[in-house]
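Pasting the structures in now, so scroll down.
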Structure I
Amino acid sequence: MNVNQFQQELILYAHSIGIDKIGFASSDPFRELKNRLKRQQDLGYQSGFEEKDLEKRTTPSLLLNEAESIIAIAIAHPSRMENAPQGKKGERRGIFARASWGIDYHTVLRDRLAKLEQFIAKYNVDAKTRSMVDTGELSDRAVAERAGIGWSAKNCAVITPEFGSYVYLGEIITNIPFTPDTPMEDECGECRLCLDVCPTGALIEGGQLNAQRCIAFLTQTKSLLPDEFRTKIGNRIYGCDTCQTVCPKNKGKFNKHQLEFQADPEIAKPLLIPLLKMSNKEFKTKFGHVSGSWRGKKPIQRNAILALAHFKEESAIPNLIDLLENDVRPVIRGTAAWAIGKIGTEEGRLALNKALQIEIDGEVLNEIHKGLAFLTVN
């Protein structure tokens with residue numbers, strides 16, 4: 001079997017194991033991407049989660065000797081939640097972004113990529129492969145764009161004609177010289193809805209994101225959230241989908257066929273108050289299998305506190321006071337103090353004044369003063 005025949009066999013096999021799209025690209029350096037990434041670094045727009053070495057991010061041959069091709073894959077995920085519970089007064093709920101519905105996509109895609117690598121090895125025992133998903137050195141989006149999976153849109157997502165931008169991406173670098181696919185034409189046109197509705201103005205221009213302002217990034221940080229963003233995250237406790245949900249190219253794309261990514265409503269849209277005092281063991285038991293758990297419970301709990309302040313949920317005041325008085329983590333105590341002031345009750349005022357007398361952490365004291373200032377205004 002020659003390479004072209006095997007390429008067709010590989011495509012058929014990929015579809016048989018649940019891969020929705022597969023494409024092929026050359027392993028040439030991503031020179032234009034390197035320039036863009038350097039500019040992102042210079043502007044301070046990167047999140048800090050990325051590989052810092054730009055050569056590794058843009059030169060596949062540094063990651064695999066004798067690299068000839070890159071195989072790109074895409075697996076679709078749902079855009080709608082079946083039987084989504086509705087929050088109400090006294091039972092407020094947070095929301096995980098769609099990328100955290102169902103089983104952690106890293107696990108699912110790594111399984112699919114491993115099967116592809118095994119299939120390749122059976123064809124050629126001398127084949128070399130290296131796969132990666134999200135946390136690898138290469139840019140998944142740049143690879144997918146080159147391989148014709150979709151186009152890189154203004155919202156910095158890859159949009160596919162079949163599934164919209166609701167896809168997970170992964171790739172395999174290999175020494176097999178596959179025939180490359182043709183990149184797609186950009187179909188965003190004059191549309192700029194994603195830029196106009198971004199809650200924090202993180203989308204600077206089409207295709208350029210200041211990750212430091214992106215809610216998807218901010219919800220994953222572990223420190224006190226900067227003041228300007230606290231009222232903008234709403235009830236998001238992990239991630240943000242706004243720039244995808246407004247995209248016309250995503251209209252009517254439901255993608256319900258991948259069972260691993262079907263949302264459990266009580267996990268994807270959980271009650272907020274029970275999150276506040278959840279132990280590490282309880283958190284791992286309930287949320288450990290979803291991608292949104294990777295940073296641990298602290299960011300989720302901090303975001304849950306901010307969500308309760310967003311709703312001005314007075315029933316949460318006793319729980320927030322308990323955190324203010326007893327939690328060992330300054331970030332949680334400080335966020336609770338700020339939220340107590342935002343919600344604005346007499347019980348909260350008394351608790352903040354009491355805490356002011358005994359708190360010793362400078363950042364927490366600052367948050368207590370902010371909370372009391374809200375109450376003065378109210």
Structure II
Amino acid sequence: MLFAPASCPRLIVKIGSALLVDEGGAVRRDWLAGIAADIAARCRAGQQVAVVSSGAIALGARRLGLAKGGRASLEDAQAAAATGQIALSQVWAEVLGAEGLTAAQILVTLDDLEHRRRYLNAAATLDRLLTLGVVPIINENDSVATEEIRFGDNDRLAARVAQAAGAAGVVLLSDIDGLYDRNPAQPGATHIARVDRIDAAIEAMADTGSASGMGSGGMVSKIAAARIANSAGASLAIASGRIERPLSADARHTLFAAERGASARKAWLAGGLTAKGRLTIDAGAVRALAGGASLLAAGVTGASGDFARGDILDIAGPDGRTIARGLSEYTAADAQMILGLGRDAQEAALGYAPRAAIVHRDHLVLL
């Protein structure tokens with residue numbers, strides 16, 4: 001059993017569209033009833049479970065008769081999501097209710113988990129529902145999300161929900177049983193059972209394709225989700241949902257083992273999907289950050305974006321790779337004036353006493 005209740009008090013389960021909805025756009029109800037039975041067994045054993053469920057667009061597209069599964073345009077996707085979400089929620093309420101469980105619906109947008117105050121509100125709601133023994137059914141609010149402000153896939157949403165809920169484990173049920181060293185359709189592809197560190201070699205194994213054509217996330221999104229979950233101290237497993245009762249089966253999967261968890265605030269920073277600006281730093285500053293120091297303006301070689309004090313910034317090394325993320329102590333205009341300057345020169349450029357750092361170590365996390 002993946003993430004047994006005794007070792008994982010809270011679990012997030014993500015279910016993709018291709019598992020929940022058949023090719024004709026109808027709910028795979030018998031399979032879903034098996035998932036509900038698995039969830040009920042875990043709840044009886046003391047585990048609290050939340051579900052990130054795809055499927056609203058696929059269900060709505062069938063009901064509305066929309067082409068391309070409702071994904072021909074943003075407007076079609078939004079209409080399909082609005083229509084399908086009510087049907088999806090009803091099905092979940094029925095299958096969980098048959099097991100004696102109460103379902104709750106939570107719809108979120110990217111902004112709900114990227115803005116700190118709204119993130120904390122969502123976390124409080126999740127915590128209360130789970131404590132009450134309710135099974136939250138969570139989805140992106142696709143009826144209002146746009147291309148610019150959306151998660152784009154429910155893999156990363158599941159990882160962010162795990163952060164907010166303080167979960168120790170995430171299961172991504174998919175149409176594939178884990179990570180392979182190359183596209184599994186290629187001869188000689190080897191299954192990877194465990195990943196202890198996500199590095200460039202692991203990322204190179206990812207394939208962006210979605211086998212079903214119904215969902216929006218491929219292996220790239222799943223590895224990104226694993227990175228988010230691991231940074232918050234949660235392990236993540238990719239497992240096949242192409243079997244009956246996948247949450248109770250002892251089937252092949254890939255486990256991305258959790259690192260030591262960061263503080264809640266730093267985990268939120270590391271897991272963020274958007275940044276208002278970007279700083280490029282020199283090699284000396286890279287070494288200083290690795291040693292736990294704050295980012296001083298003297299080590300910053302470039303800045304881009306229109307950001308205010310307190311906004312999230314990506315921090316890149318000389319090679320352009322993003323190595324950290326933090327909250328800016330300056331506006332974009334003031335940051336531009338002090339790039340590469342020592343403290344005395346900063347005061348002369350700004351006309352006021354500079355702050356201790358451009359990004360303080362208390363508000364900075366290495367990626």
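Sorting I, II by Cα Rg over 2.2 N^0.38 Å from high to low puts I first, with the largest value. Have a look at I, II and say which one yields 14 for relative contact order in percent (Cα under 8 Å, 6 or more apart), as calculated. The value was obtained from structure II.
The value 18.3 for Kirkwood radius over Cα pairs in Å, for residues 65-248 alone was derived from one model only; which of I, II is it? Going label by label, the one that fits is I.
Comparing distance in nm of label points 7 Å out along Cα→Cβ at positions 73 and 193 across structures I, II, the highest figure comes from II. Once distance in nm of label points 7 Å out along Cα→Cβ at positions 105 and 337 is evaluated on every structure in I, II, the highest one turns out to be II.
When mean count of other Cβ atoms within 10 Å over residues 81-88 is calculated for each of the structures I, II, the largest result comes from II.
We did not get these values from a lab; they are worked out from the coordinates using the rules stated. Bear in mind the structure is a predicted one, so any value in this text is a computation, not a measurement. Cβ atoms are built from the backbone, for glycine too; each structure is taken alone.
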